1. If distance in nm of label points 7 Å out along Cα→Cβ at positions 61 and 165 computes to 3.4, which of P, Q, R did it come from?
2. Which of P, Q, R yields 1.05 for Cα Rg over 2.2 N^0.38 Å, for residues 125-316 alone, as computed?
3. Given a computed value of -0.40, -0.65, -1.25 for log10 I(q)/I(0) by the Debye sum over Cα atoms at q = 0.12, 0.16, 0.25 Å⁻¹, for residues 133-220 alone, which structure among P, Q, R does it belong to?
4. If Cα extents along the principal axes in Å is computed to be 61, 50, 41, which of P, Q, R is the source?
Structure P
Amino acid sequence: MAKFFMLALRVLKLAVVSSWLTVPAVHAADESVVVVGGTGADCIEDPGCVNRLHPDIPMAVSAEPGQTILFHTRDARDALGASAQQSSEPDSFSSDFGRVHPITGPVYISGASAGDVLKVTIVTIEPGPYAWSTGGSSGFVPGLVDGQSQVIWRLNRNYAETDDIPGVRIPNSSFPGIITTLPGRNEHRRMLEREQALAEAGGRVSLPLTDYADPEELCGPGGAVAQACLRTIPPREHGGNMDIRYLQAGVSVYLPCFIDGCGLAIGDLHYAQGDGEVSGTAIEMSADVWVTTELLNEGPDLSRGPHYEGSATLLDIPSRRFYAVTGIPVKNEGEIPPDMQYLQSDVTAGLANLSNDINLAARNAVSGIVDYIVKTYGYNRQQAYIIASVAVDLRIAQLVDAPNVGVTAILPLDIFNQN
């Protein structure tokens, strides 16, 4: 009975607050827009927000296919508040890892059945006024820099800038890091089992965590399924934290519906990001996101992950000129790359060259571009690492020239406005 009461209260809260949510003027005349999220001090207080994934999570609102949905999203650490709540530039912030990532939704798509494909078209993204990035030893290349750093960005419709990295302006390339549907029961069980097995083998996995989990009644301490709520950290077959910088306005994403109604949710908005997000973060912001949906009964095969389509102009780097560094899978003898240590291989340490290891090639390309930024522009390594994370694209050069597959790290030069 207590569980039923809490779920009912959540729905009641949503019905009350949705009546006074503000819709930007460009959409204000359209009363058919479905609005979700954006109230409360944090995700836990927001009836249109969750930060875990499970088939039993209740829907926040419902929408018809073709209807416009407005998502009031929160930043990845739930530190800044929704866009409308940000009145002054933050000096600094902190947030517990359990709050990552708040996602707005889930939205029940009327008429959707398990087995359908949901086509989600991103119509408009309106950034909030402020954002943040962090860098340090927890990024893609552990040990590349010492300590941790934090950057606060000021945003407008054209570019982001920060006093923490003077002389840099990053163009607006806003997109959702997370766009997802909810897993079904069978999919959820398989995901939980395989990630648990990987953790037991020593692999890097974010297992269920009850601290600051939302919805609390399901995933928090003492929740009904507290040890079974998936973290939003990795992408999975249903989408999730894909962090694909090409998912900008105008792009359509194809997601699987594993449950009736699909359970569409969006979050982790990025103002800009380089392919790779190598420091661990992009330019992390809250934003308002408008989307439309379409149901496909005979959609593409999404068994290994979502598909997407859009204008080829989004594949270009936002710059007239660039500088690139290449990487191949070579290393010092005796060294074991951190991501391979859990395999406990007796062979890896003794080799100076790993066969077809795209991960090691990418690490070398990132290290090279960070060195280039430091030497050429005079930034310290922490600053250079964040620049690489928010602006540098990692691209595969080739996968066939064994043993040395290739990766290039491409730095857009127009971001530098210093003399």
Structure Q
Amino acid sequence: MLNSIIVKDMILKVRLLSLLCIFLVVAGCSKKGGGTTPAPNPPTPPTPAWDPNAWRGVWITTTASTALDSRDNIRQTVLNCKTAGINHLFVVVYNNARTMYPSEVMNKLIGKPILERFAGRDPLKEIIDEGHAAGLKVHAWFEYGFASSYSASGGPIVSAKPHWAAKDLGGLLVVKNGFDWLNPFHPEVQGFMIDLFKEVVTNYNIDGVQGDDRMPAVPSTSGYDSYTRSLYLAERGVEPPSDPKETNWLNWRAGKLNGFLKRLRTEVKAVKPNVLFTMSPSPFPFSLNEYLQAWPTWVDSGYVDAVFPQCYRYDINAYTATLAQQKTAMNGNVSIVYPGVLVKSGTYVATDGFLTQMVQANRQAGFKGEAWFFYEGVKDKLPFFQGQYPFIK
């Protein structure tokens, strides 16, 4: 009797197990057959608000930065810029009487072909290769321009060529904000700078070259060297006035820099016609009064492919006022003008809110893009540049 009960119990368990298996199979089939609601598609990413063809640049320098100190650092720099939405890299190639590439021009002049910390490497070639692989344009930025050194009594260039020094009314070396200056009116100095530009354009697959608030520029206190005084006397029939900002004297020197820029562009384009020729001057009219940079004339005359006035300000009211000045200087023609925006300087780093305000001000004024000073700030603010910058209107 007991055995009969055990057998019946086992048969019952087998039937129940069979029914359970059938249920599970049917349930599985119903899911595959679309009996339940399919998973929703992932949301479509938002479309960037910026003009995809506008310039979004960043300056990369050697001061307070190790971006160029190794090939690995360069790769990371390019990756960070790509992530930040940057499409143009302005890479320093010349500052403080040194080049960031092996230069025969500098070697002949001062016996130093490259900045010592880069000896045995060619950071310019490395960042061109890495930047192009990432789809970015790379420009050679001549950061110091006609400034020969910083707080070094003219440095090795003036030591090698004393007659190249810019002189003030008292016959002293021109120094402003710590920078020592060459005389940009002297033909030998002009030839030196042209040779540097042409060396880079000839030897590298560079997309563009760029001057700065020191190229072409010189403090308006300069021009009292014997060469420039004699040239002014020959052309105007009078000695330069003792007031360095007297209108005729100011405009004559600014005109000489305009003529140099035209010549520089012509010679660079003769080497490589498609190279982009851009400048990053001080804001106008400060640029003219303090550094003899009449850059609206550069734009009007077709001497530049783009201009990036350095609108570096620390509050939105000052920033918008500076933007308005630049727009007025261009008679509203802002098609090739892109404001330079300060994101970091020393210990200062702009807040997300202020960065947003400045980009909004640019767009409202009709400026389609901007350039950022400088890379280390973009790196520090990468979440902003990746998450907010593309969508600011």
Structure R
Amino acid sequence: MSDASEKDALTRRKFLGASSTALTSATILSASLAGQERSGYNPGSDRSRSDPGPTNPGLDEANPDSNNPVPTDAGGVQTFKYPFSFAHKRLHEGGWSREVTQRELSVATSLAGVDMRLTAGGVRELHWHNAAEWAMMLYGDARITCIDPQGKSFVTDIKEGDLWFFPTGIPHSIQGLAPDGCEFLLVFDDGNFSEYATVLLSDWMAHTPPDVLAKNFGVRQEALANMPKKELFIFQAGVPGPLEEDRRVAAGALGHSPIDFAFRTTEDAPTKRTRSGEVRIVDSSRFKVSTAIAAAIVTVKPGGLRELHWHPNADEWQYFFAGKGRMTVFATGGRARTMDFETGDVGYIQKTLPHYVENTGATDLKFLEMFKSSYYQDLALSEWLAHTPPELVAAHLHLDRATLDALPREKAVIVPD
């Protein structure tokens, strides 16, 4: 065999095996970097993928994407998945919260998320953030309150699927309604954001001298003796009364805010629907107050695919709230990594990196695409190729004319169309 032929045989194919990358101290997976494959080597054979040493069978079974990566994966791509189930749950009388920030998912620099549960009557106390808050109701019903920059009040009830948005510095509250309170997802436009770092009414009062509070409120100091001495964060209270009465009392002499801080998705038609699913794009063009965060609410039916695409304007923060899926992220330098997602998982794709999301389960896959931007933007592989001279595409991909003509002529979003 000539030197050239021998070199060809040895370098014809490469297999990248496992190299550990921790998600956190609770590590759920490992993936990608190991030696060169011999000619005729089958990465899918039982012998080649066996792991006779110490292992965690439960985690290996739950993460086949890392335990037995697909042959098209290559190189070291940073971990882009973290399950909320691994996040510390902060328990209170009245509910709980848990968060996934850049501390848990290091690649997620632009957005962070909080999963919160409130009982019927449970209150996320009056507070504000130094980050904007976008939210989606996942279960049940809640009453939200805030005041706008002119001091006018906004009070409304939110049901499953509805959204709200509070800009930076806008004080607000959330309270669970009967019969069973609520659970919701909060997304903040700062990857390092934490629910532990908010301005809380109770905390502010506890750290202000009592005589100053009395002077500020025009009351006797003794009347403030029962104020909390530390933050409440989440606490149990009675279920609130009729909405209209709360709205009337809160409005006072100023009246109601003209700004709608809520968006009701059930009253909104899908932006795009195919036989394989649908997408609702919600950005500042439709949800006027949401100037810092844009979203797409995606449903992919079994066997469907959120088509190959990328986002030129912002990183993508994902939350999977139903079903099972698989995503490959393609990075620069010929690198790619595939990961499996289930309900409760957070995903993250850096700006401009191509990816897809495939439904690998037997039920609808539902997830959020979130962006630190006032507007939603994506580009699809199909629309790129359709608007490039066909001879140039054929020269790149070695396609015959019949195959080239069969390629989609426009962006479908969810395929098959």
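1. That value comes from structure P.
2. Working through the options, I get structure Q.
3. Q
4. Computing Cα extents along the principal axes in Å on every structure in P, Q, R gives 61, 50, 41 only for P.
Every number here is computed from the coordinates shown, using simple stated rules; none is lab data. In this text the structure is predicted, and so the values were computed from the model without any measurement. Cβ atoms are built from the backbone, for glycine too; each structure is taken alone.
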